[in-house]
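Some structures to go through are shown next.
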Structure P
Amino acid sequence: MTDTITVALIYGSARENRFCDTVVDWVLSELRAMKGFAVVRLDPAELVISARGPDAASVERIEAVLTAADAILIVTPEYNHGYPAPLKAIIDSTFKPWHAKPVAFVSYGGISGGLRAVEQLRQVFAELHAVTIRETVSLAHAWALFDSAGNPFRPAQMNGPLFTMMARLLWWAHTLRRARSERNYDEAAA
């Protein structure tokens, strides 16, 4: 088993002209300073999702990314006090690949910074047997935090919480990966 942790970075939005790209680009640029993990992106804008959910090829991609992942990092906006439908479609398209894996959140939005969406997601991931990280990066009034090129106006203020959250995510990822290798999670209650 390698020491490198595979992190599935999931975009929460698939809207045209979405702000999610700005936040993801910032996250990825800062994470380059950290060692010990590789990021695999999962973007709903690159999947085929209808009212019935993702098509078969998209479900196959989602399952492959999540099965290979040791940890999940979700970057999500808050829409109408909740999380977006494309993110829900990704989450609901598969079940077991989420089990016994840590999930961290970077949220953004208006005054709440996406925290209402994150609180709903915590309930969903509890049902999926995933472990959510307490630390969250929440960007209130996110559009005012970045310049037109996508650079944060106050990077030090944003980076501290991001690095703390990622350190916790990586700790849980190593711990849970070791536990999954010692005993299959789904067989633990059998």
Structure Q
Amino acid sequence: MAVLNIVHYGDPILRKKCAPVKDFSILGNLLEDMFDTMYEAEGIGLAANQVGFNLSLFIIDISHTEEADEPNIFINPKITLKGRDQNIYSEGCLSFPGITLDVVRPEKISLKYQTPDEIWHQDECTGLLSRAIQHEMDHLKGVYFIDRISQLDLMKYKQELLDIESSSKKQSVHPTHGSKRFVL
């Protein structure tokens, strides 16, 4: 299919709360293109708004680990429960190239979501899958992973963020409609 342009920090679509998917007939090519884009960028997760679509959906593929055996598609997801135990994990983000941050998140979550066949599911997730889901859920709510660190830590990345933002403004492109390290 096609590799889409990844939207970077500074582009306003990344701060918007994504709209629910209502017309599932538009998803076929988009999902294929999103997987192609994610694989090309060597990521493990990608939200629709990261490729310029204001839709509440994301994909994750951690099948290269022992935690999963196939890629996942999450449409109109909602975290229904977060566990009390938390851990720190080093996260990267395709919309923030070159930046890796230690982020604290719950180890366990429950997630309600739809699949492309429009069927609702409820799953309990832990480990890397839980972490990746929470990262992508933040994207759908207009939250950055840099919002989850202290202002002091954030200051260490000020110049890199300015560089990414400046680069993003120069190449802002959207469709007309809309170790323990990993990159989402």
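All of the numbers you see were taken from the coordinates with simple rules; none came from a lab. From a predicted model like this one, the values you see are computed outputs, not experimental measurements. Cβ atoms are built from the backbone, for glycine too; each structure is taken alone.
Given a computed value of -8000 for helix-only ellipticity at 222 nm (-39500 (n - 2.57) for each DSSP H run of 4 or more, over all residues; to 500), which structure among P, Q does it belong to? Working through the options, I get structure Q.
If FRET efficiency 1/(1 + (r/R0)^6) of positions 4 and 84 (r between Cβ atoms, R0 = 41 Å, to 0.05) computes to 0.85, which of P, Q did it come from? The read-out was computed on structure P.
When distance in nm of label points 7 Å out along Cα→Cβ at positions 20 and 140 is computed for each of P, Q, the one that comes out at 2.5 is P. The value 114 for volume of the Cα convex hull per residue in Å³, for residues 68-115 alone was derived from one model only; which of P, Q is it? Answer by label: Q.
State the single structure among P, Q that was used to calculate mean count of other Cβ atoms within 10 Å over residues 44-51, giving 14.4. For mean count of other Cβ atoms within 10 Å over residues 44-51, the value 14.4 is produced by structure P.
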